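Every number in this text was worked out from the coordinates using simple rules, so none of it is lab data. From a predicted model like this one, the values you see are computed outputs, not experimental measurements. Cβ atoms are built from the backbone, for glycine too; each structure is taken alone.
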Structure 1
Amino acid sequence: MRIIRHLLARLLRRPVPGDALVEIESVEVDPDPVSIGGEDAAEVTVDVVTSGGAAEVEGGLTAPDASRAPLRFECVERTRFEERWRARHAFGRDAAAGAWRVTVTAGDAAEEREFEVRVGDRPRRSRIDGFGLSPDPVDEGSELTLSGRLEAATGDDDWGGLPERTVALLFRADDTLARREVARAVTGRSGRFDATVTATDSGFWSAEFRGSAEEDKARLTSARSAEVRSTVRSAGARTMITYSAKPKSGKRGRKATHTGTLLVRVEPAGRPARWDPLPQQRVRLWFDPSGSGGDAVQGSATTGSNGGFTLRKKVPSTGEWQVRFDSQAPAQRRSSKSPVRKLTAS
C-alpha cells in the first residue's frame, strides 16, 4: 500500500504524508478588526497555508473570557508545495468584545494569531486603488517600483485619500500560496504610496492596509489590493528550498533536526515546467538570535541524489533559522533561501 501511495504521489507530483514535516506558513484573519453590534452577524474567514502535505488542519477561537469555539477547516487550494485551508465563523451581536485568539495545528506544527472584536458603528470602508508595478518584465537584481493609493469612503460612491498611513507590500512566488511582507511604505498627502524593492523572483505582489493606529482600527476597515504579477528575467534556472525544523520548543542546548529538499525548475521546450531534485550541492544553515539583527552559519550539508538534506544542531537560544543555497554557477541556476523557521528555547 505504501509503495502504491508513493507511486501515485510521484505521478501527481504531490508530497507523501509522513515523508515531510508539516509547517504552517501563514495564518490570516479577515476582517481584522471585526465589527459587531449591527443586525447581521459578522463573518470572519481564517485562511491557513501549510507545506509538507498536511492531511488536515484543526483550530479554534478563544474569546477574552477564555471560552472556546471550534473551527472546521477545509482544503480549498493546492500547489506543488503548499495547501490553503479555510474556515469561517460568524460573530453575533452579543459576541464578547476585545482580543480574540485563533489557534491552528497541522501535524506537529502550531500557530496562534490575535485579532480584535469591537462593538459599535460599522467602520468606514477603506480600499487600495490603482495598485501596480514597473517595470514589467524586470531583470533579476534590478529595482522594482510598487505604487498605489490608499482611500477611505466619504459617501456612498465617493472616496478620499488617506495620508500618513502605513501600507505593507506582500509577495508570493510562483507555485506558492503564502504571502510574506517584503517592505512598507507611508502614504503621502493624497494617499499615494511608492516603494522600491529588489526583483528576485517572478510572482504576485499585493498591498495591504492593516490600520496604523488604534483610531484607524476602530474607524476603518482593513484593505488589500488585488494581486499583480511581476515577471523577473534571469539567465539561470530558479531554485527552491523546502525546509522544516523540529522540535519547535524545548530547553536551551537541545538538538533540533533540520530537513529539506533543494529543487530546480526545469522548463522543457513544448512541455510543462517541472521541479527536479538538485543533488550534490552545498546548502548552509543560518541562525539569527531573537533581537540581534544578525545571523551566522551554523553548519552545512551536501544534498543527496533526491535533493534532500538533514542537519542536527544545538539550539543556543530562541531565534530564527534558514537554509540558503549560494549557487556557484548563477548563469545555470540561481541562489535561493528557504522560509524562516522560529525555534524557541527556555
Structure 2
Amino acid sequence: MKTLQHILLSVGFILTAHAGQSVFSADGKTIYLLPMSEGAGVHKIVPAAKTHQTIQPVKNIGEDAITALTRNPRGEIVLCTKRALWIWDGKEASAKKWMDLPQKFECLDLSCTLVKTTVPAGTIFLHGTKQDENRFTLLTLLPGKQQWLEVFCRRNEAYSAPQTNAAGRMFFASNFDLWEGTMIPEEADEIAGSIEGCRIAPLAMMNADSGNSGGMVVGNVVVAGTQVFSQLEGRHMGAVLQTPAPAKALYANPESNEHPDLSAQYKLMQNSLAQTKIHYEGGPCDALSVHETSPTAYQIFWRQDLEGDRAWMLLASGGKPLQIGTEPAE
C-alpha cells in the first residue's frame, strides 16, 4: 500500500508542477507570467501593444526563487517564493516582504479570494506539500492574521488552490476532476476549516492498453462568471477545457448540510460534459489565469506546447484562442 501511495503522490507532483504561474493586473491590460525556468524574473506581457519584457520583482532575492503568484482585492500582486510571501505593485524591484512560509513547505499553487464568501475577501490559499508527508496540503491565511492554518479536505485531496468568481462561487481540482464546493470555517487552533463539495464534471482522460499514449487529469482551475476553465495535465499531454458551472450554486449555504443525491449528481455531470468545449489539446500546457470583468466578459490566458513553441495564448469571451507571443529562449 505504501508503494502505491508513493507512486500516486509522485504522479500528482508531476501534474501540479505548473499551477499558479500567471496573473492579470487588476485592469486586465497586463499579464505577469513566471518563466518556465526557475528564477527571480517575471515576464510582463502587454497584449494590446504586443510587447513583453522580463523584470525582477524582488531586489536582492539571492538563492530564493519565485514559485507562484496571484492578485489580492487591492489589485496588488502576491508573490510566493520558496521562503516567503511578497506584495508587489508590478514595478521593477519594488516587492515588499509580507511574511515567511511555513518551514519545510513547498508551494505548488496560490490563490486569493477577491470577494467575501464563507471566508473574508483577501483570504490566501496555499496548496503544496510538507516535507516527508505523502499527501498534498492546503493551507490558508486569513486577512490580518500571521498564522498559517491547515484546511481539512473532507474525504478528498485538493489538487489546486480553490478559485472563486466575482459572485463568490468556489471551484477547484480534486481527485483528478473538476469540483465545486465551499470552505466551512471552524473555530479550532490547528485548522481553519474544511472544504466540502462534489465533482461536477469527470474531465480526466484515463486508459490502460498496449497503445496507451498517456492520460490527463485536472490540475488547475480558474472561473469567470458561469464558465469554469480547467487545465488538464499529463506527462506528455495537455488540454484546456471550458465547462459551464451548474445553474444553481452548490454548497452555497454551509448550514444546510445538503448535497446532490446519486441521480442529481449524474444529471449534473451529464449536463456539464455535454456542454464542455475543448480550446486546446496537444503537448503540456500551464499558467492558466483569468481576468473577469462581468459575468459574461472575461479573458483567459495560458501557455501551451511546453515541449515545442511554448506559445502564449489569450482567449476573450465569445472568441477563439489567439497567440499573443512566444516564450523567449532560455
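Could you tell me which structure in 1, 2 was used to calculate FRET efficiency 1/(1 + (r/R0)^6) of positions 95 and 143 (r between Cβ atoms, R0 = 35 Å, to 0.05) as 0.95? Here the read-out was taken from 2.
Source structure of the calculated read-out (FRET efficiency 1/(1 + (r/R0)^6) of positions 159 and 295 (r between Cβ atoms, R0 = 35 Å, to 0.05), 0.25) within 1, 2: 1. Source structure of the calculated read-out (percent of Cα pairs over 27 Å apart, 55) within 1, 2: 1.
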